[in-house]
Structure I
Amino acid sequence: MNNYDSIRHVRGESIFIDDVNTPTSTLHGAVYFSPIAHGKIKSINFDEAKASDGVVAIFTYKDIPGENQIGGIIQDEKLFTVDTVEFIGEPIAFIVAKTQAQARVAVKKVNAEFEPLEVITDPKEAFQKGSIILKTPKVYQNGNIENAWSKCDVILEDTVISGGQEHLYLETQSAISYPTEGNGIKILSSTQSPTTVQRIASRVLNLPAHSIESEVVRLGGGFGGKEDQATAWAVMTALAAYKLKKPVKLILARHDDMKLTGKRHPYVSDYKIGISKEGKILAYEVTYYQNSGAAADLSTAILDRTLAHCTNSYFIPNVKATGWCCKTNITPNTAFRGFGGPQGMFVIESAIHKAAKKLGLDVHQIQSANLFNEGEEFPFGQKTENCKARICFDTLSSKLDIDKVKKETEAFNSENKLFKKGFALMPICFGISFTNTMLNQASALVHVYNDGSVGVSTGAVEMGQGVNMKIRQIAASVLGIDVSRVKTETTNTTRNANTSATAASSGADMNGNATLIACRNILERLTKFYKTKNKLEEKDLVEFQNEKVFLNGVERDETWKDIVLQAYTNRINLSEHSFYATPEIYFDTKTNKGKPFAYHVYGTALITAKVDCLRGTYEIDSVYAVHDFGQSINKVIDRSQAEGALMQGIGWMTLEEIIHDKDGKLLTNSLSAYKVPDINSTPKILEIDFLENSFNKPGPFNSKAIGEPPFMYGIAAYFAIRNAVEAFNKDADLDYTAPMTPERVLMNLYKGNKFVKEVNT
């Protein structure tokens, strides 16, 4: 079944923040932010900005009626800086004018003088200088790492670097706030977490939560970049609307959005791996230095997931993983698809790649030898259940005949001097749930109207992933009606309070289960009413299917609409507010042990790449994957999500490079400098198979989450390209740094200039 929302999207009928009709009295905001990465504000003068055409007001920390604090997990981030700036882009003032253009002009007329302070952009330098967000590291471990090394045939150590990534959602950060009756505020914003917007606005404005209504129609993309990072912009408009008693709107320009918002966390990671000559990994020790940026944001939770996924799909009996959140003078980094998992997985895959070269084994041999089996334990204490790691790997390997792929690749490379091919497999194992147990809860409000139509309100935010369509399908399936009868409402804190962010790939799981419960409760009341009305016995089976009523398997004359109207006439409750909490999950933050995930998603992908060894350019020839979707609710949506995640992962590993200069200035702050995959980056062959006979009890109708796991398949693109480079330059001792940009490929191809003469001839 197609996603009904996509029809409105392509017709231009979908409503985003900038499409919302606003009153003629609406004012517009722009942000004045720090032009330096670290320093003290010596003086600041707003006189010229205040006198600028159309300017109505300028707000700073002095105008905040409540707390000047927007930090989530750790209270270390101000809405407006007070006297010291810690990154380029840190908000200092919010300028409100009659038009957007006037507000942006006024920003340029602020006169400020700063005293520069030391700038740190590298996480290891930050660590060495004691610039750390958490003074105590996070450590996940099992087995006895110290005793394990003596049992290893080969021990290797190295450093792995993974870069940041720009979210590049189509809709930039946006918000509109309106004053409401009773001194309240209504906020429409492009956020994945309307409750967070409500909570922080309540804190800043010193108003109770019930005075703040936070609503989301839909997002033009999020990918984690609108989980916490959307909050500040929404709260700025709320502050201005509260003070001025007029609607206030803020739309960040693309250039400003890229400059002012956090990215995927870059990591520098040191590892030590011990392995037997047969390829069994016996010991693994890794330390992650996370570049958190200038404030915590979600960094600590992201580090938790990095640690939780440090071994990817592999059982390793002795593990010690340590993580540090390092504070630097760049924009606070934030959630991004995979939430720290990809950074951890890239390190273990790099270690396996290096170990394979040392042992003279194929990488896929080591991967296969160490895959999780049922009942084996993760470093955080949870054991595998319904484990599909090996069946996904073996199914793909059998389908493609890996030995044949290897021989064909070697044959191509022996026959071609200036073009080389490489391939790589990437198994994945990704946990589904928020790592904070408290967040694993959701509610749904379902109304069946007396004409038979249905309205569903949940905490899920639609941002292009198709969650609204899945929820419609769940409601329609339970009630036995056509999906066209069901409408998903906007996400609103008044209808559904205390919601968790739509993140962690849990939107459809949690909100879908809540919807399922609500619809079943309504159905139970309708069934009871029908039996009573028709004087049926308890054992009689009443079902609603295809808009019809069936009694003991026989179709009746009554329709769904008839029964609903009769129930309404007889004062039967046709509404239900339900609650769902993910069961059987817990985590002890003192011991870092527990069962933090409801289940895991498994899969394996094989990616082949071809490198032009003269130019350093490359093509992704093919992607084949076997993915554990469970019992998919909507195969069209799930396949699209898998393909989109895969391409985003390939982008992170190949093209997308975040660069800051020594002064903390973002150099890749436009689409002319920051490269993302385009149509030419698309694999010539892209096949994603649904793993057969997979069931998943925690998911609605045995489905599995899809948003994040396929992102990690993109890691295979890095190694496919790297293997092609090594086929050309066999003597090159390459480091493990991503992304593998064309520039980096070219330098690696000719590292040492050993082949320049040969190529020229």
Structure II
Amino acid sequence: MNMIFKIAKTELQTLFYSPVAWLILIVFTFQASILFTGTFGMSVRSQALEYEVGNLTLFTFGGDYGLFTHIQQYLYLYIPLLTMGLMSRELSSGSIKLLYSSPVTNKEIVLGKYFAMLVYGLVLIGILAIYVLYSACTIKAFDFTVVLSGLLGLYLLICAYASIGLFMSSLTSYQVVSAMGTLAILAALSLVRGMWQDIEFVREITYWLSINGRVDEFVNGLICSEDILYFLIVITLFLTLTILRLQVIRQKTSWTIAWGRYIGVFLIAIVLGYFSSRPKLMSFYDATRTKQRTLTMNSQDIIKKMEGGLTITTYVNILDGFMYYGLPSSVKSDMNRFKMYRRFKPEIDMKYVYYYDTVTSRSLSLRYPGMTMREQMKKIAKTIDMDTNKIKTPEEIRATIDLSSENNRFVRLLERENGEKTFLRVYDDFMNPFPKESEISAAFKRLVMELPIVGFVKGHGERNCTREGDRDYKHFSQDKPFRYALINQGFDIAEVDLQHEIPSNITILLIADVRSPFTPEEMNTLNTYIAKGGNLIIAGEPKRQALMNPLTEQLGIQFMPGCLVKPSENFSPDLIVSFVTKEAGELSYLLEDMRKHDYSFTTPGCTGLNYTTDKGFEVIPLFKTDTVGCWNEIETTNFIDDTVRMNPAKGETEEIFTTALALRRDINNKEQRIIIIGDADCLSNSEVEMRRKGIRAANYSFILGTFFWLSNEEVPIDIRRPTPPDNKVYVGESGMKVTKFGLIGGLSMILVFFAIFIWIRRRGR
């Protein structure tokens, strides 16, 4: 061990007496300072402009813009310059013979030189630590564990690069060749991830071999055993190869024996790497203060209830526009979308089935006019270089599973050992079509417990939950490609006929825009449901007061006469924009988010709501109109051709109107919850995602927020995490200028001074 330290000391002296080591330090510091001040300055400017800032530690060092994220992308440029002369210099000068003639082993030579690189790596980490200490002093509630995780990842990356560079240096006496060879190896390790992905076992090996992105998890606060073991195995592999290389030179071993040893060591590393990446053998540590890289407790509780195995089969239609996400080349990336779940349930088995079948895609027929479905499949398969024998025909896939209900789109089938099944879909979201934790956990929950059922009353012209018309309710209730549809958020949907007793499993009953009166028998059925404490949502409409008021008067609610109007330059006067009340925010965090971000609720054609509190219910206004310019219009009914004018003589009054409210009471040992809305169009297919210039509406948030409350906070799955407390920087614009000068200029000049000082001292000797 003493000999290793002596060699390391000598190597460090040689290193720091050379201009290369100091030049790398200076350039590294200069670059890091620019990157750090750029990101930190963004936070300072945002705060100065009074934008909301948060999670500043991760933003400064991780994420998409952080210092560590950028630094890891440039390290490969520095390390080869450091390692290129480690062994090449000995080989070219002939000093290697002196080492061989001395009582020093190959292992001691290699480890000594490598230990010197470890020390130099610590110097680089020390420079990064300067930015960490500065941030710790200037960021409120700085999260040290996240940053330490990132520093660990970067140091392991430096160590891996150094081991590769040391090995390449042992292969040649030319330093430039050594540096270029190191870059070549690093490039190969970055690109190998995309090779031979259509062969399952080989795919696992090549994906594991890739060094690209290995530090991402560390930088963002997640320490994974797979990544740590990867670096340890790679470091050990290349150090062992270096020792074997010196042994070959020293003992003049034949090339067959030498290559046999090289291949043997490499295969051992591959085997170790393969087993280290098995989900059952992996462990994790979430270094973030608020556990952002871990499933929420609600999701973890669902996983705990799922006993036995779980198979996720992804059906990829080659003719579907989403097929690229499930191709063999993308399988490993796709599997990573469930990585957080496999931590808690490693026995999840993921399979991929490829087929072709009918899709509703006009672009497909335009791209391949006149071609049959099979011809289209062959054309696409040839383009993506996929074997058509691996693609099932429509007849073959239909014999296995019926995917017509999913329109033969990219879809996953979740199946437990006990036979419970459900689908997990992709969505028509432009930026990210894949399900997030809320949707995945909702699907898992569907497998382990009964979900709330929303019953849509039919029979009297009510809004229909199965049709796609503008006024109907399919979009928010069961439109499968819509992320926020109730069926994708953990609800089941059913239609209810009041001519029969309401099923006991109905959790929430919805009545919207009744167009003909209920019979006495139907009213009795409804009253029985209410008397038992059933949860309910009622949506009225102008001109329907006479039909709707008999339903709500027993609850102390009355739909006001007329239609609310607020004339505007750009929109119809009966378009009413309402805003979330403080009380609504206390009922549901989703409604509170609407209030916090100043989102509104649009109701095209709405009645005001009057209420009393003498029916045993607590009444909670949810949404109210503006204070000025809104009244209940009674005279005018044609809002296109006629001009609306307030006429107090007709009972029209300008005031703040309640457009949606909540009722609750304790009955039959539970809390009954009811929502009343003065408009039924606000939930319609056309309105849920309507965009109007100047109006920040979020009707889908209203839907999710109210149904979350009505389901007793069961679904949608609450995936909130604590708000990170590092939400303030103690540096202003002037302080940022000083910071830039000190870090970019001052820090680099200090290193230049030390470099010159040591050079002069060396010259003096």
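Quick note: the coordinates plus some simple rules give every number you see, no bench work behind them. As the structure is a prediction and not an experimental result, all values here were calculated from the model. Cβ atoms are built from the backbone, for glycine too; each structure is taken alone.
Each of I, II could give Rg and Dmax of the Cα atoms in Å, for residues 380-443 alone, but the derived value 19.7, 61 comes from I.
From which structure (I, II) was Cα Rg over 2.2 N^0.38 Å calculated, if the value obtained is 1.00? Considering all the candidates, the number was obtained from I. Looking across I, II, the calculation of FRET efficiency 1/(1 + (r/R0)^6) of positions 388 and 628 (r between Cβ atoms, R0 = 30 Å, to 0.05) that yields 0.00 traces back to II.
Taking mean count of other Cβ atoms within 10 Å over residues 212-219 as the criterion, the top-ranked structure out of I, II is I, with the highest value. Highest-scoring entry among I, II, by mean count of other Cβ atoms within 10 Å over residues 268-275, is I. Assuming 0.35 is FRET efficiency 1/(1 + (r/R0)^6) of positions 300 and 516 (r between Cβ atoms, R0 = 30 Å, to 0.05) as calculated from a single structure, say which of I, II it is. Only one of I, II returns 0.35 for FRET efficiency 1/(1 + (r/R0)^6) of positions 300 and 516 (r between Cβ atoms, R0 = 30 Å, to 0.05), namely I.
Hey, helix-only ellipticity at 222 nm (-39500 (n - 2.57) for each DSSP H run of 4 or more, over all residues; to 500) derived from one of I, II reads -9000; which structure?
Working: I: -9000; II: -14500.
Derived from I, not from the others.
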